[in-house]
1. Between I, II, which one scores greatest on relative contact order in percent (Cα under 8 Å, 6 or more apart)?
2. Can you rank I, II by FRET efficiency 1/(1 + (r/R0)^6) of positions 72 and 248 (r between Cβ atoms, R0 = 30 Å, to 0.05) and just name the one with the largest value?
3. For distance in nm of label points 7 Å out along Cα→Cβ at positions 128 and 184, which structure out of I, II has the highest calculated value?
4. Ranked by FRET efficiency 1/(1 + (r/R0)^6) of positions 32 and 280 (r between Cβ atoms, R0 = 35 Å, to 0.05), which of I, II sits at the highest value?
5. Output the label of whichever structure in I, II has the greatest value of distance in nm of label points 7 Å out along Cα→Cβ at positions 144 and 240.
6. To test your reading of the models, identify which of I, II gives 16.8 for mean count of other Cβ atoms within 10 Å over residues 16-23 when calculated.
7. For which of the structures I, II does the calculation of mean projected area of the Cα convex hull in nm², for residues 312-359 alone return 3.4?
8. From I, II, which structure was Cα extents along the principal axes in Å = 69, 53, 44 calculated on?
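All of the numbers you see were taken from the coordinates with simple rules; none came from a lab. These numbers come from a predicted model, not from an experiment. Cβ atoms are built from the backbone, for glycine too; each structure is taken alone.
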Structure I
Amino acid sequence: MAIKDKLSGNEAVAIAMRQIDPDVVAAFPITPSTEVPQYFSQFVANGQVHTEFVAVESEHSAMSACIGAEAAGARTMTATSSQGLALMWEMLYIAASLHLPIVMSVINRALSGPINIHNDHSDSMGARDSGWIQLYCEDNQEAYDNLIQAVRIAEHKDVQLPVMVCFDGFITSHAVENIELIEDEKVKAFVGEYKPGYHLLNKDNPIALGPLDMPAFYFEHKRAQAECMQNAKKVIMEVAQEFEKLTGRKYGFFEEYRMDDAEVAVVVLNSTAGTAKTVVNELRDQGIKAGLIKPRVFRPFPFEEIGKALSGLKAVAVMDKAESFSTAGGPLFAEIRSAMFDYAKDTKAINYIYGLGGRDVRADEIKLVYQDLIDIARTGQVKSTFNYLGIRE
């Protein structure tokens, strides 16, 4: 029987960590992720886990400690946000290149400057090419579920890559919602015992980690890393199918909401998808064939799958809660439009940057996005490809 509770996203993730009972958690506090290690440290103090909790002096040190622990064969986890993730930058690449299956909650927050503690996706999107798998979550339930699945994905023998579980700061992290928890023993059985194939404390099979890699080998090592990311696509779906059998909750690369006969659609990440679904329902009541796609997996990017899902539409708007400063739209738009070139060439695509630094996005603003799509579908003309939503010009 599922356990019904009311929890914030941060507390739900901390409970998932307690149920997983990792060997090591190394963390440094930063708003709005501070509650995750705070809640978990209480479990450590109460003897509810066997975890070695390492309180470090910075986020760079947190990821360094995670790398050392995971390299020694310990199942390792952490959490961070914003400038904390930025301070880890150097070590993110090292963790991925050493094939260390660390799991990290990234509670999305704007990057400075100016200093801002509220939500957008500039932190995790800035790290999108660091070699980490990235899962995105609409609500507290998805944050909890994805963290549990992330352990299985990261540690799979064909993947062996670290995973970020990303959810919106203060919106998902601090808001209390109804949630269904899995029984402790079922979570432990699902993630299983960690048995790394290679680690530094295995005296019978000594290895070296982090050596100098000269041009004769570096390229091949990067190619092998890319192959693991490709393998992750299959593993993510296999783990999701097992999770569905356990809980009844279905996960894929992305969620398609009322897309069966849609003519126009929005693509949007995380908590804004919930607001957009409400708008879709209202438009459907008016006879407008609106739909929505909510990506869950951004790395590895489901290129073919999402391209095909957008084929047959008349118009699509991709909403980015991060500015890439490319003058060619946000990071999600760049990936989506690239996929559409192969699979949905006839679908008109526009981009909206929205919500930077925690700027509210309301249902009436999302209705404006759909109205633009309706106009494009009717006329076949795109007035402006790159747009900002809810900004004072």
Structure II
Amino acid sequence: MSARPLYLDNAATTAVDPEVIAAMTACLGTDGSFENPSSAHPGGARARQLVEDARERIAALVNAQPGEIVFTSGATESNNLAILGSFDADPRSRKHFVTTRIEHHSVVDTAHALEARGVEVTRLDCDAKGVVTTGQVLDAITDATALVSVMHVNNEIGVIQDIEAIAQACASRDVRLHVDAAQSAGKIPLDLGGWGVDLCSLTAHKAHGPKGIGALYVAGGVTLAPQLHGGEQERGLRAGTLATHQIVGMGKTFELARPERDGPRLAKLRDRLWRGLGEIEGIRLNGCRERCAPHILNVCFAGIEGESLRLALADIAVSAGSACASDDPEPSHVLSSLGLSDALAQSSLRLSVGRFTEPADVDRAVERIGAEVARLRALADGAPAWCST
């Protein structure tokens, strides 16, 4: 059996922490709290308490009240509930949505769905480093704007937007702000209550928790229309039997997360990776080093065909961008928004470190990527195409 590839794709998903696995497993068997949390019998009450304990742990990490956490199946569902639910519940029936051109596909595609319903969508450009300014947001807001949606940490290039300033700008115009923070929790401190965010999407599997569970932060006083019907679970906002083991797993994940400890460690690994790769001629950093999440590094190699490089690196798990768009042959919409040519965008790699990444893993990746870039350039008969790209 071949060795497992070196894993540097933690922005796509992460290995579940053993403590999280143990907490989840305790909810599954006949000796555990497997009962329906909505049931009135003692077993149901025990399961319900586990759910509420997890809700408190999640709220504590993001500076929220437990009652402001609504469980969903993940950040994609949370994004849909936040955006569609805001427009469906808007008492003034406003028909304008402001977002950016570098959002996750679950926001991009939901914006298209709104347009099909007659909502006007304004998509803000970013600069060459991926930054969207507060002034851009303010200029885009009109009397018809119901919601602004801006991602906190971009899932492809790791750029961090100034959510606190954007939240203040939205509040000054009496417009809600939704934030996709799927890549943030556990790596960057989140202060949803202090920042004045109205809605925020969270997930477990980007932070060494299980897939299939997420949450939507809904600030006190914010109303939404449910998008799933068939029960009164989660304050009537999300019907369906609560998955106790998944929720417990997310709660344990957020309990274990320590941004003030884990963030600097991840940043050291990312910087080590960049120092090593930076020695390769024709390499370029995509994004912004000064405002980048600690775990994501996105680079492109001029003159290298990206698919060939990724195939050559079969022993290293990396990606070209969002895993949700891995079957799309088109260049990343995020990288295109930075102004990269199609050739450069398609020659890019996203490498992302995690809790279980070691310095030796980074060094091995640097060695392998450098060797394959050199080999592929040699195969091109030494033509210096990278010099003129």
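1. Biggest value here belongs to II.
2. Structure II comes out on top.
3. I
4. Values: I: 0.80; II: 0.10.
Structure I gives the largest value of FRET efficiency 1/(1 + (r/R0)^6) of positions 32 and 280 (r between Cβ atoms, R0 = 35 Å, to 0.05) among I, II.
5. Max of distance in nm of label points 7 Å out along Cα→Cβ at positions 144 and 240: II.
6. The read-out comes from structure II.
7. I
8. Working through the options, I get structure I.
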